[in-house]
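Some structures to go through are shown next.
Each reported figure results from applying straightforward, stated rules to the coordinates on display, with no laboratory input. Just so it is clear, the structure is predicted and the values come from calculations on it, not from any experiment. Cβ atoms are built from the backbone, for glycine too; each structure is taken alone.
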Structure 1
Amino acid sequence: MSFKYLIPHHYLKIFSRTISISKNDRPILKDINLIEVKPKVFNVELNRAKQMNTFTPEFWFELKSAIKYLSQYSGCRSIVLSGAGKSFTSGIDLKEALSQVSDLLNDPKIDVSRKSRTLMSIIGEIQDCYTIMEKCPKPIISSIHSYCIGAGVNMICSTDIRYVSKDAIFSIKEVDVGMAADIGVLNRIQKLVGNDSLTRELSLTGKDFNADEALRLGLISKVFDNKEDCFEGAVETAKLIADKSPIGVQGTKMVLNHARNHSIEESLEFVKIWNASQMLSEDLEIAAKRFFTKKQIPFNDV
């Protein structure tokens, strides 16, 4: 049973809404731009530019809706995640978040246990907004410029490839507001990077780190001169991915995700079963024809 049935519904607000999107229903979005920038390549652009793309419950819900739609839409094969305006994202909207938490904590009608369950449910809903990106079968490339703070770092750790402009500034900021980061970064970043000491230093101090440090840490893979070049680079890579077999691409992402969280033996068993069920597709024949004829024969959508 979901916690939302055990707790006062008015504190869950937007989080209690369910997403029911068919393959043909494009979601109605206010603060997210959803644009096909190249054939089968979609840009999900955070568009609360005046608010530095800070996250609110409604903003999280829109992001989740957009990613779920693209996950199901066969006309999408890769995704570029970017931010409008001067900043990629400055993290959570602290004013709204603190107001909502304060209202809950100071409500005399709700006991401590039920307040805790409310918070657990809200945290879980936000976690799901990023987990759905990780589980999306279409590869997601983050195009990051300027500030990527708190919830933003949590978010990009759920994406597959991370590109930045050289002015990018990161911070795992939650420790500075008296809490442990709880929506993904502490759970994912150590599986993404190779420097445990630096990861702990940045997480425990909350200090800013720049593009060069992020590259050294292994959090990102490319640094560009500016926002525009970064976005173009992300789109170029997304287009390269979109031109390949969707069976091969989506299978590769699933196997990589599985291998990261399982033993080698378990992941070998997984890929054995996966390929036994998927290698009989027409894509294998088309890929062979492309190789021998040097022609860009298109793959069918999945």
Structure 2
Amino acid sequence: MTQPDPTAETNSAATAATWSPRAWIALVLGVVVQPFVFLYINRPRIFAVYLLLALGALAADFYWTVGYFNLLLSVLCPLHAWWLIRRYDKRQVRGWYARWWVSLVLYLCLVMSIFAFRSFLYEPFTVPSASMNPTLEAGDRIVVRKLGFGHYASLGLNLGTPGVTDPQQMHRGEVYVFLHPELNVPYVKRLLGLPGDRLEFTERTVLVNGQALAVQSDRQDEQQQLLTETAGAVSYHIRHMSQPVSPATGTFVVPEGQYFFVGDNRDDSSDSRHWGPVSSENIIGEVVWVID
């Protein structure tokens, strides 16, 4: 009967007891995967603290549209890890997570989870222009609900062929993000026309299937007029220039499977009045939160 080799067990225990993280690996991980470097150097509690800081940095960078907080972490994490390695106690028990490849795998899992969340559930956007003024200003941050809509993608990566948006998700008067029919870039506008609708635009009035949308004047000066317009069950503010240079007027019929979007800044908005309705497959989602 074969007996276990006590020498092998002793050598294995000795190796585990004398292991210490390598500084150069920690420096690389600290820059690339940031908080996950602290798993490699056997500091799970510090990892938890830095993970919360990293998530907060992502939120702060989005809110203030800067990248300083994430950049600061990419410097702080490797330096702190290097400082801890210089004081590493080789007698401590090495956790299962204290491997460089574990840090990489867990980091990739987090990245994939965030990507899936942004692609299928909710995704933040920044309003690029004043075409939705006074409702949305250029630079405003918005959150878009994507579940049930036709276009699933994030960070420039498409997940398969775009599907058809559930018509039950589309409500007249609500604000949506969609891809421009020709430019393939995200736009944010208000939905006024559903499939089969006939829309007529005059200088100050919108008629949907022969019925004028209710409007109420809020304020007027020499340059602009602000009004409250109601479409469906939604009331919102719109803006007209007192003397528009070239008002977008005309009559439009919305084809099946397409939607007609208009900006609230009626005399300064590039929208479906200029380049036509938007296909169901190009609807990204509904704006559910404006971050002040």
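Numbers for the structure displayed
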{"read-out": "Of the structures 1, 2, the one that 0.95 was derived from, the read-out being FRET efficiency 1/(1 + (r/R0)^6) of positions 154 and 250 (r between Cβ atoms, R0 = 41 Å, to 0.05)", "value": "1"}
{"read-out": "Structure with the greatest value (metric distance in nm of label points 7 Å out along Cα→Cβ at positions 146 and 266, set 1, 2)", "value": "1"}
{"read-out": "Read-out helix-only ellipticity at 222 nm (-39500 (n - 2.57) for each DSSP H run of 4 or more, over all residues; to 500), computed value -9500, structure in 1, 2", "value": "2"}
{"read-out": "Structure from which 2.2 was derived, distance in nm of label points 7 Å out along Cα→Cβ at positions 58 and 98, options 1, 2", "value": "1"}
{"read-out": "Value 20.3, 73, calculated as Rg and Dmax of the Cα atoms in Å, assigned to which of 1, 2", "value": "1"}
{"read-out": "Distance in nm of label points 7 Å out along Cα→Cβ at positions 90 and 162 derived as 2.1 - corresponding label from 1, 2", "value": "1"}
